[in-house]
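Every number here is computed from the coordinates shown, using simple stated rules; none is lab data. Since we're looking at a predicted model, the values are computed, not measured. Cβ atoms are built from the backbone, for glycine too; each structure is taken alone.
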Structure P
Amino acid sequence: MHHFHRLDGALACEATPLADLAGAFGTPLYVYSTATLTRHYRVLADAFAGQRALIAYSVKANSNLAVIATLARLGAGADVVSAGELLRAVKSGIAPQKIVFSGVGKRDDELDAALAVGIHQFNVESEPELLRLAARAQAANLVAPIAFRVNPDVSAGGHAKISTGKAEDKFGIAWAAAPRLYALAASLPGVAPVAVDVHIGSQIGELQPFAAAFGKVLGLVEDLRRSGLAISRADLGGGLGIPYRDGDAPAHPDEYARMIADLTRGRDLEIILEPGRVIVGNAGVLLTRVIDVKHGESKTHVIVDAAMNDLMRPALYDAHHEIVPVRERAGAPQLCDIVGPICETTDRFAADRWLAPVEAGDLLAILSAGAYGAVMASSYNSRPLVAEAQVDGARFALTRRRPSLEALLADEIADPWIR
C-alpha cells in the first residue's frame with residue numbers, strides 16, 4: 001500500500017498535490033511519503049513482533065537523511081556498506097548498537113570507523129577481511145562481533161544482476177569453508193564470532209528461495225554450536241520484493257515472518273533483518289515534466305526532463321516502472337516511448353507503453369522509485385543531481401537541494417599545474 005492517489009483529479013502524495021511540489025522545487029524531483037514509510041516499517045515490525053528481531057534498514061536502498069531519520073524515529077536499525085552510509089545512519093539518529101556493516105570490500109579506514117563507534121556486528125565476507133579486522137580491533141583493544149556471510153548457492157532475485165547467493169557470485173564465503181573460518185575466527189583475539197549471515201538477492205517474490213537458504217544457515221548454526229561456538233544471532237539479510245506492476249503479488253511480510261518463525265522456533269536466536277526496497281520502494285516517485293512530444297514515422301517519443309542519470313534502473317536492469325500523468329487529459333491512450341534527454345539509446349524509462357495523451361509542460365510520475373533511484377543517480381552529461389523532497393500530510397519540505405551548475409564544477413580544477 002502507498003499514499004499516492006488522485007485528489008480532485010490530480011495525483012497527490014498524501015494531502016499534497018504533486019504539482020505543488022513541482023512548482024516549489026522544480027523537476028526532476030524525487031518525492032517520498034512519510035505515511036508510506038511509516039506504514040511499511042510498522043507492517044514489517046508488527047509481523048515480527050513475536051520474535052527477537054532487529055530490523056536493520058538497508059541504507060543502500062535510499063540514503064536520504066530525512067528518510068533514514070523517519071525510520072530511526074520508528075525504531076529501525078541500519079545495514080550499511082560504507083563509511084559514508086555509517087555516517088548517514090548515525091547522523092540520522094540510529095544508535096551504533098543497532099548497525100550492521102555489510103559489503104564485500106571494506107577498507108581499513110571503514111573498519112576503524114565502525115570499530116570506533118561500536119556497531120552491533122560486522123558481516124565478514126572473506127578470510128583476508130577477517131584477518132585485517134581482527135588485527136585492527138586488537139590494536140584498538142577492542143573485540144569486534146562478527147558474522148561470516150555464507151554463500152548457500154541458492155539462486156534468487158528478480159534479475160541476474162541482483163542475485164547474490166549463487167556459488168559463482170562475488171559475495172560471501174564458500175559454504176564448505178565456513179567451519180574452518182569460524183574456527184579461525186574463534187582463535188583470534190580481536191573478533192568474536194556471534195552470528196551467521198546470508199543474503200541471496202533482491203526483489204524476491206516467492207518464499208521458497210528464502211526457506212531453502214535459511215534452512216541451510218540454521219543447520220550451520222547448530223553445527224557451529226555443537227563445535228563449541230556461542231552463535232546467538234542469524235542475520236537473514238533482505239530481498240523481499242515489492243509490486244512494480246499492477247497484478248504483481250510478492251510474498252507479504254506476514255507470510256515471510258511466519259516462515260522465519262517456523263524455521264527458528266526453539267533455537268534461541270536473535271534474528272537480524274536487512275529490508276530496504278520493501279520499506280522505501282513504493283514510498284517514492286520520480287516527478288518529471290514533459291519537454292516535447294515527438295511524432296516519428298512509426299513511433300511517438302515523449303521526451304521528459306528526467307533521465308537515466310536520475311533513475312538508472314530501467315537502463316541497468318530493464319526494470320519496469322508504472323508511469324502516469326499527474327493530471328490526465330481526455331482522449332485515447334497513445335503508444336509511445338518515454339525517454340530522457342541524455343545522448344544514450346538506453347536513456348528510456350518505458351518502451352511501447354500506452355499512456356494517456358500528454359503535451360509539453362505536463363507532469364508525469366514514475367512510480368515505485370523510492371528504492372535504488374536517487375542513491376544510484378549521477379551527474380552524467382553534466383546534469384546536476386536530482387533534488388529530493390518529503391511529504392507529511394499537507395506539509396512538505398526539500399530534503400536534498402539540486403546543486404547549481406557552479407556547484408557541480410566547484411571541486412574540479414581546470415589548471416592543476418602552477419605556472
Structure Q
Amino acid sequence: MHGFHYLDGSLHCEDMPLENLAREHGTPLYVYSAGTVRDHFRRLDAALAPLDHLVCYAVKANSNLSILSLLAGEGAGFDIVSAGELFRVIQAGGDPAKCTFAGVGKTGEEIRFALERGILAFNVESEPELDRISRVAVSMGLQAPVCVRVNPDVEAGTHKYISTGKSENKFGIAFDQIPEVYARAAALPGIRLRGIQTHIGSQITSAKPFAEALAKMRPLVETLRDRHGLEIFSVGGGLGIVYRSSLASGNPAWWAGPGRDEHPLTVAAYAQTVTSALDGLGMKILFEPGRFLVGNAGVLLSRVEYVKRSATKTFVICNAGMNDLIRPALYEGWHEIAPLREPASSANIAPADVVGPVCESGDFFAQDRPMPPMESGDHFAILSAGAYGFAMASTYNSRPLPAEILVEGGSAKVVRNRQTLEDLIAGEC
C-alpha cells in the first residue's frame with residue numbers, strides 16, 4: 001500500500017529514516033515515496049489493460065513538479081483544472097496532448113492558453129462554457145476538442161464536499177439534457193465533439209456507485225457515439241485509499257478507535273467493475289485518479305512543541321498547523337499519526353488532542369485519539385498526506401509553506417525549498 005514502515009524501531013520512507021530528514025531539513029516537512037507513486041500507477045494501469053485506456057493523473061491532488069515528472073515518465077496523461085496546472089505539467093515534461101481540462105469556471109484566457117498548447121479535450125461543465133470555448137476557438141481559427149461532462153445524479157457515498165455526481169452539485173450538465181446539448185454543440189463553429197465525460201466524486205470505497213453510474217451512462221454514451229462520432233469516454237476518478245492502516249506491530253491499543261474496520265475498494269475489484277461495464281464499447285476510456293496515486297505516498301512530519309494537560313484534556317501542541325494540512329478541519333478527514341520512534345509495547349496509551357499553533361479552534365489533526373506518550377521535541381508523522389496536503393496548504397497566520405522531499409530507496413532530494421519569511425512578503429508593497 002505504501003513505502004512507510006518501522007525498521008529497528010525507526011519510521012522509514014522506503015530505506016530512508018524519517019528522523020534523519022526531520023533533523024536535516026526541519027519541520028513541518030512533507031515527504032513522498034517515489035516507489036509508492038510508481039507502484040500505484042503501474043498496478044492501476046495494468047489492471048485496466050483489457051480496455052484501450054489512458055490514466056490521466058488529477059494534478060490538483062499534488063502538483064509538485066517532481067511528482068508530475070515521475071508520472072509523465074510512466075506514460076501518464078493529466079487531468080487539469082487551471083492554466084497553472086497545465087503550465088506545471090508542461091514544465092515537468094508532460095504532454096499537453098494527453099491533458100483533459102476540467103472545472104466549472106474556465107476563463108477566456110485559460111481556454112486560449114490550452115488551445116495554443118494543443119490539449120486532448122476540454123471537459124465542458126455548462127452550456128455558457130460551451131459557447132465561450134466556441135467563441136475563443138473561432139477567434140483563433142480553430143475547433144476546440146470537447147467532452148461534455150454528464151451529471152448522472154448517482155450517490156457516491158462520500159463526504160458532501162467531495163461528492164460531484166448528484167443533481168445538487170455544481171458539476172456537469174443534467175443527464176436528461178445531454179442529447180439536446182450535444183445537438184446544439186455539434187452546430188457551434190468552434191467545437192469538435194470528441195467524447196463524453198462523467199465523474200461522481202472522490203474517496204469512493206465501494207464498487208457499487210461506479211457500477212450504477214456506468215450502467216446508467218452506457219446507453220447514452222452508445223447513442224451519442226453513433227450520432228456524433230465520439231472517440232473518448234472519460235469516467236473520471238474517485239478510487240479511494242486507506243487512511244486507517246496500522247503500522248503498529250506491538251501495541252494494537254495505540255491504533256484502536258473508530259474506522260479500524262476500513263475496507264477500501266481494491267484495484268482489482270475496481271478494474272473488474274469498469275472493464276465489465278465498458279467491454280465492447282469501442283472507445284478510448286480515460287481514467288482520472290488523483291488521491292489513489294499519491295495519497296498514501298506522502299506524510300507530513302511535525303515536532304511536538306508543548307504538552308498541555310488540564311483536568312479533562314491532554315493537548316499535544318505541534319509545529320504543523322491547519323495551514324499545512326487542512327483536511328481534518330475542512331473535511332473532518334482522519335489521518336493516522338505515528339511517532340518516528342516506535343513506542344514500546346508497554347507504552348501507556350491515553351487519549352489526546354493533537355493540535356497546531358494556528359489561532360483557530362479547528363486547528364487539529366486528531367481529537368481524543370488514543371496516543372502513546374509524546375513530549376516536547378519528539379517528532380511524528382501524519383500519514384496519508386500525499387493528496388490534498390501541500391496542494392491545499394496556505395500561509396494563513398503568515399506561516400511559511402513547508403519544504404517537500406522526494407525519497408527513492410535510500411536517497412532523498414529537496415523538491416521544494418522551505419519558504420522563508422522574506423518569501424512571505426515578496427510581491428507586496
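Quick notes on this one:
- The greatest value of distance in nm of label points 7 Å out along Cα→Cβ at positions 90 and 354 among structures P, Q is that of P.
- Which entry (P, Q) yields the derived value 21.6 for mean projected area of the Cα convex hull in nm²: Q
- Which entry (P, Q) yields the derived value 13.3 for Kirkwood radius over Cα pairs in Å, for residues 194-273 alone: P
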